[in-house]
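Engineer: Below you'll find a set of structures to go through.
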Structure 1
Amino acid sequence: AVTDRYGWTIGSFDPKIYKRDVASNSDFRKFDDGLKMTIDVDADVLQRIENRLQQAEEAGICNYGLHRQKSALMT
């Protein structure tokens, strides 16, 4: 959005504060000895994450799984 790109505020909405708040309130859980989280990334970032996870799995550092979805509910 334009507000993100230029850092503009609209009324009391400040995109910098919004981004910080969303990041600090992102949904994640660690249970069953694993981290579960929902993130919103573009296709390029997703590919980079998947490549890194695959390398880590091949090195015996972790096991991973990914689930892709078109939308998520932010509460």
Structure 2
Amino acid sequence: SQMKATRELWGKPDGIQAHHVIQSFKPGEVTAKQANEIGQELARAISKGHEAVIYTHTDKEHIHNHIIINAVNFESG
């Protein structure tokens, strides 16, 4: 809802809403906590000025992150 509010604030409620990055690790390479921390570091590095959320999944043999980045910059639109 926060990402949607940012897009509406800048008059961009339609079009591309977000970008989706999947970050995967080899089985046994990291714990879920480590994967999430690495995902947070990556999100900070690639989404400056944009809201981002990291979902760490452990439902497969390999742990992986889904990083969702708002398409609209919250500082400049």
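Where a number appears in this text, it was derived from the coordinates with a stated rule and is not lab data. Here the structure is a predicted model, which is why all the values come from computation and not from measurement. Cβ atoms are built from the backbone, for glycine too; each structure is taken alone.
Engineer: 1, 2: which one has helix-only ellipticity at 222 nm (-39500 (n - 2.57) for each DSSP H run of 4 or more, over all residues; to 500), as calculated, at -12500? Don't skip to the end; give the middle numbers.
Structural biologist: Values: 1: -12500; 2: -9000.
Value -12500 for helix-only ellipticity at 222 nm (-39500 (n - 2.57) for each DSSP H run of 4 or more, over all residues; to 500) corresponds to 1 out of 1, 2.
Engineer: While we're on this one: Computing FRET efficiency 1/(1 + (r/R0)^6) of positions 2 and 66 (r between Cβ atoms, R0 = 35 Å, to 0.05) for each of 1, 2, which one ends up highest?
Structural biologist: Answer by largest value of FRET efficiency 1/(1 + (r/R0)^6) of positions 2 and 66 (r between Cβ atoms, R0 = 35 Å, to 0.05): 2.
Engineer: Let me ask something else about it. One of 1, 2 was used to compute relative contact order in percent (Cα under 8 Å, 6 or more apart), and the answer was 11. Which one was it?
Structural biologist: 1
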